[in-house]
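Each structure below is given as structure tokens.
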Structure I
Amino acid sequence: MNQSIQIHNLPETVLATLEARAIRRGQSLQEYLHQALVQLARMPTLNEQEAIRDTPIELDQPQG
């Protein structure tokens, strides 16, 4: 499933920075942003990290 994203009102300086980074990596802006968004989605947010940390771990009880 391929989806498109449009971002409006992006400051010119931000766009120029992202374009420069893409060029330095030998990528199109689309390729660069695709990789950046995939990487961002793989990282848990602080709230997600806290939820994981606060989840009790159930240990198997020894059988006797």
Structure II
Amino acid sequence: MRYILIIGWLYVALMFSIASNSWVDGLLKFLFLGVFITAVLLWLANSWARQKKREMKENINMDE
């Protein structure tokens, strides 16, 4: 489900950048509105998953 939303967001950012007046403006819009935001959101989602995984490992180690 998360990847469908990411693909949809990148598609919207791409269409928004294509509709820009110049190619430089379009490229900057796609980088900042598409790639940068997507990278930050993926990093945050993976950091939460890493934190949960680390907590699970600590709980397993404490049980032993």
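Comparing structures I, II by mean projected area of the Cα convex hull in nm², which one has the largest value? All intermediate terms of the calculation are to be shown ahead of the outcome.
Values: I: 8.5; II: 4.8.
Greatest value across I, II: structure I.
Of the structures labelled I, II, one was used to calculate helix-only ellipticity at 222 nm (-39500 (n - 2.57) for each DSSP H run of 4 or more, over all residues; to 500), giving -26500. Name it.
Numbers: I: -17500; II: -26500.
Answer for the origin of the read-out: II.
Could you tell me which structure in I, II was used to calculate mean count of other Cβ atoms within 10 Å over residues 8-15 as 7.8?
Considering all the candidates, the number was obtained from I.
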For mean count of other Cβ atoms within 10 Å over residues 24-31, which structure out of I, II has the highest calculated value?
II
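Comparing structures I, II by distance in nm of label points 7 Å out along Cα→Cβ at positions 40 and 56, which one has the largest value? Before the final figure, lay out each step's value.
On the way: I: 3.7; II: 2.9.
Comparing I, II, the top value of distance in nm of label points 7 Å out along Cα→Cβ at positions 40 and 56 belongs to I.
Each reported figure results from applying straightforward, stated rules to the coordinates on display, with no laboratory input. Here the structure is a predicted model, which means the values were calculated and not measured. Cβ atoms are built from the backbone, for glycine too; each structure is taken alone.
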